[in-house]
Structure 1
Amino acid sequence: MRALLIVNPHATSTTRTRRDVIVRALASVVDLEVVQTRYRGDATKVAADAADGKYDLVITLGGDGTVNEAVNGLLAGAGSEPPDASRLPALAALPGGNANVFTRSLRLPPDPVDAAGQLIEDIVAGRERCIGLGAAGGRYFTFNAGLGLDAEVVRAVEGRRSDGRSISPALFGRMALRQYYQVTDRRSAAISFAEPASLIAERAYLCIVSNSAPWTYIRDRPVNASPRASFDTGLDLLALRRLKTLSTLRTLTQMLSTRGRQPHGHDVIAVHDLPAITVESDRPMAFQLDGEYVGEVEEVRFRSVPRALRVVGLGALS
């Protein structure tokens, strides 16, 4: 098997020594080429070049941003047409970032060396599956996208990261509180829905579109915006009609619950398994895909893309 390993050398949870161990282990079972990314967006270009049939498998070693870039590179040639996963290299993702939501959603080991060992077993056994993706704004996403407050927090954290701050749950918490109380507009709901028809009369302050569960993690604790979201179903939506302190705290508590129940209440809009969602806003809103800030938008259409990507990994078969 011909495989390309895309390494983010700045990933937060790996070291050069551990990366070398992983490379040697993978090279024992595949014909391996290794490329290190140099800048944001580089993994997209590298993966797009790999989609021409030269490789059977593309492996990422980095965080969720690296995974997202690689997925968009692999599927770049599909355009607006549904991608044919059988004609593209399969993807394998090894955890190397801060949250690693995608690899955790696939139930892979959290340690990158352990995950590499699992991957080697699955390569030898030929185990793989097809998963669905989400698409929005001309890009694909693997686990979630957000419009409003959560994207504002991502934007604020990325600003701190560019200043040399290390990413941590504490930093996210501080930025979330600052955005909530000092920055985001909690007086007028700017978001409306053009589809599905059942939501046309609704107004919201933020919306989270999930392609899998959980939405994210706080250290080892999952945070579930849409617990029923799955790579095998359509998209799930969680939106908030109000951003009052008590109602927002109640929803957050439900998202942190270990019961796995869908957040609910008068101020919560929750819909499962949608083929498409079109969101419009009265003003430019912060927008994120897979935890990466991608700018401001006033309209975006989300769509479910079933069986878009082949994934190697025993965790993916759970």
Structure 2
Amino acid sequence: MVGPLHVEHRRNGLVETVHPVSARVWDAGDVRLAWGPDVASFWRSASKPFQLWASLSELEASVVAALSDRELAVGAASHNGEPGHVVLVQSLLARFGLDAGALQCGAHLPSHEPTARATPTALPVHNNCSGKHTFMLAASTARGWDPDYRALAHPLQASVHRRIDDLAGVRHGTGVDGCSIPTFHAPLSAQARAWGALAVAMADGDGLLGRVGWAMHREPWFMSGTDRLDLAVVQGASEPLAAKIGAEGLFCVALPRRRVGVAVKVHTGNPDALAVAVRAVLAELGVRLDGEWPWACVRNVRGVAVGERVFVRGG
């Protein structure tokens, strides 16, 4: 393990804030890279491909076969609530014969600020988790389970719990996520292991989980949105990958060509520092992220560059 590792927020050469970083890379059954302490973190939205996998497993095979990459991507999304996202979620609800009012995620305005300004009323379909919840409601309806799927003991949530335990190789602790369903916590190394399993499933073309990963790769806008870090990582990468942000400074990546999983945690939860850290960790693996990286530049309200964010690697 090397350390300490952190991202510095600098203004006119002075370090204003420091954001400690941990990272783990899982490769061929073991940890290949270990930066910083192996902290425990809630998965939050970084578990969405596995949650979607659990939901899809409860639906008829013919129904799943008819789903497009875009529909699968929005099912694993923390989307911006932009019109394209909302229309797609509404289309899925109609396909499954479901009422948007039955979604258990709650309502918030779109995360995309221009869209939020044009949205008079927050609805459940605007929630960044509405795609995932659509599939959870569809799975529960198809199986005749309680349509209120939020409880940890609900059969669908129990399935999610078992699946991520198996992939990560640990028994997860639990909490409640922002969208009201269970979320799970484990050491960063376990999260990298689970994302390594996703990479292997993608590489082997292995069933539903591999299909979810490739959908996230092929349709990254539908699983994120305009100006999002997830979108920039997938579109800018020098090789195919699936990527997903989690709340409070977590970011996970599956690299199918390498059969490798990556988990990065910025301990302060700062999203700009996370973007800088993710680029640095992927660069260490030889994965380039081309194009402008706006998170590395500190700008004032007028858009003038006044500082920088820099990844600092310890000795």
Please compute mean count of other Cβ atoms within 10 Å over residues 95-102 for structures 1, 2 and give me the label with the greatest value. 1
Winner on relative contact order in percent (Cα under 8 Å, 6 or more apart) once structures 1, 2 are ranked, highest first: 2
18.4 is what came out when mean count of other Cβ atoms within 10 Å over residues 87-94 was calculated for one structure; which of 1, 2 is it? 2
Ranked by Rg/Rh (Cα atoms, Kirkwood Rh), for residues 31-166 alone, which of 1, 2 sits at the highest value? 2
Work out the source of 3.2 here, i.e. which of 1, 2 gives that when distance in nm of label points 7 Å out along Cα→Cβ at positions 183 and 231 is computed. 1
I have 0.6 for distance in nm of label points 7 Å out along Cα→Cβ at positions 111 and 271, calculated from one of the structures 1, 2. Which structure is it? 2
Name the one structure among 1, 2 that helix-only ellipticity at 222 nm (-39500 (n - 2.57) for each DSSP H run of 4 or more, over all residues; to 500) of -11500 was derived from. 2
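Each value in this text was obtained by applying a stated rule to the coordinates, not by laboratory testing. All values reported here derive from a predicted model rather than from experimental measurement. Cβ atoms are built from the backbone, for glycine too; each structure is taken alone.
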